[in-house]
Structure I
Amino acid sequence: MTDLNAMLEPGMLVRHPQEADWGLGQVQSNIGGKVTVMFEHAGKVVIDGNRVALMPVFDS
């Protein structure tokens with residue numbers, strides 16, 4: 001799954017595929033397979049890119 005997350009850069013918008021109630025998230029960093037995202041309803045979350053493929057959002 002890291003291939004999908006490798007393209008994520010700070011500022012990009014994403015959604016978590018299993019946590020729809022977290023809302024829209026903005027990537028804060030993507031370092032060594034760990035993606036830090038600030039979600040609307042869950043706050044700052046560090047995602048293990050080896051376990052979860054975040055879904056990029058191109059229009060909110």
Structure II
Amino acid sequence: MRWLIVFALSCLVFNSLHGWLEKIGLGHIPGDFSVKIGARRWHFPFGSSVLLTLIGLALARWL
């Protein structure tokens with residue numbers, strides 16, 4: 001259940017900050033998908049959310 005909550009929050013963050021996150025390289029990792037539905041483009045950051053989770057786990061263990 002916790003993984004689903006983290007994924008939903010990461011989708012919201014990626015969709016709202018996608019322009020800025022593209023500039024730093026997130027959102028184009030293999031496993032990230034983009035779908036155009038109507039006039040809106042939705043981003044599903046499967047790969048980026050896994051990468052950010054691993055970075056968060058590494059920082060949590062290091063600190």
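Every number in this text was worked out from the coordinates using simple rules, so none of it is lab data. Given the structure is predicted, the values throughout are model-derived calculations rather than measurements.
Structural remarks
- Each of I, II could give relative contact order in percent (Cα under 8 Å, 6 or more apart), but the derived value 37 comes from I.
- Entry that produces -1000 once helix-only ellipticity at 222 nm (-39500 (n - 2.57) for each DSSP H run of 4 or more, over all residues; to 500) is calculated, selected from I, II: I
- Structure responsible for 12.5, 44, with Rg and Dmax of the Cα atoms in Å calculated and labels I, II on offer: II
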